[in-house]
Every structure is written in structure tokens, then in C-alpha cells.
1. 1, 2: which one has Cα extents along the principal axes in Å, as calculated, at 66, 45, 42?
2. Out of 1, 2, which has the highest value for FRET efficiency 1/(1 + (r/R0)^6) of positions 34 and 106 (r between Cβ atoms, R0 = 25 Å, to 0.05)?
3. Quick one: distance in nm of label points 7 Å out along Cα→Cβ at positions 178 and 202 came out at 3.2 when computed from one of 1, 2, so which one is it?
4. Assign the value -9000, calculated as helix-only ellipticity at 222 nm (-39500 (n - 2.57) for each DSSP H run of 4 or more, over all residues; to 500), to the correct structure from 1, 2.
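Derivation of every value follows stated rules applied to the coordinates shown; laboratory data play no part. These numbers come from a predicted model, not from an experiment. Cβ atoms are built from the backbone, for glycine too; each structure is taken alone.
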Structure 1
């Protein structure tokens, strides 16, 4: 099978996907169990025992309290297997580093999404025991979930608290200070009551939009593979371009001296004002093509 976004979603057309993508709506596809066997039949994913035995590093485990990555630690493989039997969730970072098939799919989906070269593409494997799951949260990334084995329930709901979050947030954890500055509503106490409930079976693929609330619960011991993409915002592209341009200037590369000196701080302010006047002139000349030319390989091609 040719690794691609179309192959992953199978019966969903690109137009259908783009509609869901632009509306920040989840999209679920139930593939036949053997449809993505190129991935699901990998020895790495054939069982929890095989996964743990073949994993070359320590394993991430949820700690007591919030079942989420924000509340986790790394343990050795033997301890991970014991903790899984005790009901603790496990996750394995970036298996694409060790597996060419997963890496090929990760890159192919990135390509087909048309995302920036500055995107952080990542894969994760989750192993969750029956009756356990992940706490209510939203992500700053675009996420595709492939259910490899077992059955897992998902709850998903529109995020009325924030649009286009730039950081992840889990209920019950500390909120990122920058995220707090642009909240548009109150933090809910639990998953919104109008959440959509779905069930992923082996072969199912779920598109989870950036920012949508979600939580999970395994109905049986379950393994899933996630392809996630933390793409830059327009803010990131603009600031990358500006930095690239300003780095050519000895004046902008100068040390930001005396900014906290009680006497010389006025000199520092004067110097920065001069630099800002120059920057305003430069910003008036920058066009979209210049920004994309500074961040992408071949814009518009």
C-alpha cells in the first residue's frame, strides 16, 4: 500500500476531510481490520509484550492522579509491564525513530497535509489497560489515531474556551501562562455534556482536530498508534522570517545592554526605538512570498 493520507482515511474523500479539517470537526473511519496491516502487523505492535521487549528505551507511564502525559514518569521496561497490569497507562515516544514503516507513514501524511517545513511531526504508541484511559484535555496539534488492537471509547467536544490554542491543556493541571492570556471562556469542570461518544475498534482511524476536548477509556486492553503534527502558526512563520532578516544586522545582533540599569536604561530605550523605526520600514516591504521563502523549501511549487 502506498503510504498517504488518502490511504489512511480510505473511504473519505479529500474534500470530505478538508471540510472537517476547516470546521475543526472530528472524522472517524472504520477500516477493515487487515486494511492497514502494513502497520498493524508490525512486530513492534503485535502485542504489549512484543512492544515492551523490542522498545530500546525507557517507557513513559501515567502516575497516580491525572491520567495524562503532564503527570508521567519514565521507568524501565520490566517496571512498565508490571505497572500496566496494575492499571497504569503507558506511552512510547517517537517510534518512527526506530521503525522505517512508521516513519514513512508519518512523513507521507505530513506531505499530504501540505504543512510547513517547521512542523514538528511525531508518532506515539499508547498502551492502555481495560477500564482506564486518558484525562480530559485538548492538544495544540493535529492528530490521527489508528486503533491497532482492543476497543477504546472516545468522547470529543467543541472547545468554547479557546480557539486555536498554541499549547496543550489537561483538566486538573496548571494552565500555561500564555494560554491563560487569550482564553475566551471559563475552564469547564469536566468533559462538556454535549460530547460526542464514539468507539474505536482495530483498524479504526480517528482525526482529532487541534484544540478539541477529548478523553478516552479502554473497553479492553488496547494499543493505538498516533501520528501528530504540531504545525507553526502564522505568528511563528512571521517571526521566523523577521529573525532571519534581523540576524543579518550587526545592530540587532548587539547585546541588549543596560535594560535594567537605573541610569543607563534610557540609553537602552533610545537604542531600541531607533531599531524599531528601522523595523517598521522593513515590515512594510515584507510580503507573504518573502515569509514563505524564509521558512519553506519551495513556496507555491
Structure 2
């Protein structure tokens, strides 16, 4: 865990060690998870690199990272499209007791140490109103993903995910303070290669946060989210699976050509995986703590 934190801090310091002009590009991410309503101008492009680090389960040793490489293009001044390449790194030793779940029905068992390419995603984002021209920014977002790696266990399989968002952005103090809100709905399927049929899940989510420009090019932020999931197992009917809530700070640097955002999020509360394992957190689908670094370059 300490090693992962040191890597993130070293990357952060290295990226922020150079100076850049005050001008920032549209659609830079002021927060790590909650996105704004702006899109790229027509004909402009941007490349993103994301890394999200997940640490802390109920038992055992668990570490996972998600990697995303994204290319975005401004189709019009109010419509942008993106393509992602996705991958995971899993390193855990959970044994027969499992890193989550009750002892009589453990989840995330065994050990795995591997880095795997997972799949691709395609995104469209449509800005309906500009946060600066219309005072309140409004945008619609849709993303389709095809995955071959389970995000939690690293096991191989086949799955599809559809993610939709209603994005709201309200500037205050001549843009020095930004309030961002995302209303999200995800639907996904997963069929493991090891057999067992296809599982279907639906997850609504509310994210919100603020970002304040405290110096030229620099924003400090705070964001949080609440989500839940209902699940239809391969061998059963629809059931409530879990809910959880996260919150944490972020820092953002935006220059003329590039920007970077670093976010720390802690799980505050969540439903338990079983009645006999009360901890006030949900540690099967999610971890105790997430770190996310996003870097974007405009060209």
C-alpha cells in the first residue's frame, strides 16, 4: 500500500514540476470522477491517461489498478467522441477465506498477480447548454464497453456495459468556483469463461463536487458519490446487492497544452456483504480507498 502511494505522489510531483500559461482547454477534468459539461471544440483532439488504484478489503492482501488510455475528438463544437483501451493489474493473496464476504461464503478467493488488457470503450458526449454562455451547463453522455477481465477478481470472461450520464455544471465567482453534478445509470452483463451463466446488474449513481481555483492554473476540489446495485444472478431473480458512499479531495493543474488531476477517495459507508460480517462498509465490489490520477494532453 505504501509503495502504491509513493508511486502516485512521485508521478504527481513530476507532472506538476513545470510551469505553463494560464490558458486552459475546454473539457479538462477538474475532478477525478465527476465530469463537467464542456466538450472539445470542433476539430480539436485530446489524449488522456488514467490510472485508478484500489486498496483494502475485509481480509487478506488485495491490490488492483485500472488503466485507461483515451483519445477524444471534437466532432462539432457541442459533440465529442472518444475511444478507450482498458486494462487491469491485480495482485492479491486472499486464500480460502477470501478477501471479502462471510467466512462460510467467501468472495475473491485464491491468489492472482497479473496485468491484462481488458477491452475497449466508445463514448459520445453532447453539450446542450454551455456553463459560461448559458450560466448552467447541461450535457448528455453515453459510453459502451466490451470487457474480457473481471474488474474485481481479474478472472477472464465476456461482458458488456452501457453507462449514461446527465451532466450539470454551474460556475460561480466568474468561474473561480465550479459545482459539478452527474446523474448516472449503468447496466452491465458478465459471463465468466469458467462457466455459470450470465449475470446482469443495474447501478444508479449520484456524483457531485466543487472545484475552486486558488491560484493561476490550480484548482482544489472535493467530491463524493452514492451508488447502489441491483443484480440478477445467472441462477436467480432480481435482488438488491449493495449500496456505498465515497468522498475525498482532489487537486487539479491545467496548462495551455496539458492538465492533470489527482483524487483520493475513501469509502465512508456501505452495506455489508452478509449479516454475520458487519463493518459498515461494502468490501466485495469496492475497496476501502481509491486513488486516481488523470492526465490529458491537447493537440
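1. Details: 1: 66, 45, 42; 2: 57, 38, 32.
Answer by label: 1.
2. Biggest value here belongs to 1.
3. Details: 1: 4.2; 2: 3.2.
The value was obtained from structure 2.
4. Numbers: 1: -9000; 2: -1500.
Structure of origin is 1.
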